[in-house]
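Structures incoming, each one as structure tokens.
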Structure 1
Amino acid sequence: TEFFVDMMKEGLFERLLDVQSFDLAAVRSIGENPNHVEISADWYANPWNAGCAVNMLDTVVLGATEVDRDFNVNVNTEADGALLHGIGGHQDTAAGAQLTIITTPLLRGRIPCAVDSVYTVTTPGEVVDAIVTEFGVAINPRRQDLIDAAKEAGNVPLVTMDELIDKAHGFTGSMSFDH
């Protein structure tokens, strides 16, 4: 949590809503900074709470184990289906935010993270706006506004999901796991 506290101090965002503090820097910040707000899990993401915090997010940046050509995201399982861990607030923050960015390396070891079809759909592609890897940024075709803005900026290395998948396969060969 200290990383987010430092980012807020640097002015990268105005307010930090905190359900869980994982270090002393966060605990101190909550006590000292009125813009570091402790909130309950109910206010954070209760689906029966129409005013929950996840529906007020401007941007969320999340990770992934796998992403596929339809922008579906897997954070639950390895490529072979072995269970990793729980999903935390992945799909509710992705669905509630105005802009959802997924960051992932193209490969983990020799295993591709950009695949034809994820093993487990944790977060559906219709709520994912962009996939960011070290080999480029794929923007969901549903977000033509973002594609246009990235092209206008001129400094965003745009690629398609197909290009990311092909590049991953170029490094690893075609990998197949029984789904």
Structure 2
Amino acid sequence: CKTWRMDAQVQPTDFQRPLHYTLDDRTPLRSHFKASNLFDSRLEADFAAEFEAKYGGAKRKWILAREDELIVVGDTVMIPDFSLTHHKDGRRALIEIIGFWHPQYLQRKLQKVRQAGRKDLILLVYSSANVAEGVFEDISAGEVLTFTKKPVLKDVLAAVERCAVKNESF
């Protein structure tokens, strides 16, 4: 999100009138948190770099974005790792990379995917992620692709073509 604006009215108990606060993308605020990495894992960083190297620039058909959509699932949200938006017609697909994680993390992730019920969500699953056989059978995602060392981009793009849906805000 490059441009944004936030307005808030706060009514402190000691004040007769509410206080009004306005912030936007030009407000010179600095976080006290240390800057975090752009990517959560090496798998994600490598996927983005390879995608941009092969499909970026003048030959761009799909635009890759990082964590730009929230999916509400019950009382929490899921933020897919990437989205791909077709630069001409606006079709869009979401990508979640599942690497090596502890069983509880995977269980929570799969529960969110089931609850989301999104056919435009593509799961890229690292084959060494200690995932039991058949765990993805009842997943309501669009497609589940497995990979050994890294996702095969032509297979990912083929899945994107099959799963992408029209983006209403395009």
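Among the shown structures 1, 2, from which was the value 74 of volume of the Cα convex hull per residue in Å³, for residues 80-127 alone calculated? Display every interim value, and only then the final one.
Details: 1: 95; 2: 74.
Value 74 for volume of the Cα convex hull per residue in Å³, for residues 80-127 alone corresponds to 2 out of 1, 2.
Can you tell which of 1, 2 yields 62, 42, 33 when Cα extents along the principal axes in Å is derived from it?
Answer for the origin of the read-out: 2.
A value of 4.1 was computed for distance in nm of label points 7 Å out along Cα→Cβ at positions 24 and 48; which of 1, 2 is the source structure? List each step's numbers first, then the result.
Details: 1: 4.1; 2: 2.7.
The structure behind it is 1.
Can you spot which of 1, 2 the value 2.9 was calculated from, given it is distance in nm of label points 7 Å out along Cα→Cβ at positions 72 and 136? Before the final figure, lay out each step's value.
Values: 1: 2.3; 2: 2.9.
Considering all the candidates, the number was obtained from 2.
Given structures 1, 2, which gives the highest value for distance in nm of label points 7 Å out along Cα→Cβ at positions 112 and 152? Walk me through the intermediate numbers first.
Numbers: 1: 3.4; 2: 2.8.
When distance in nm of label points 7 Å out along Cα→Cβ at positions 112 and 152 is computed for each of 1, 2, structure 1 gives the biggest number.
No value in this document is a laboratory result; all are computed from the given coordinates. All values reported here derive from a predicted model rather than from experimental measurement. Cβ atoms are built from the backbone, for glycine too; each structure is taken alone.
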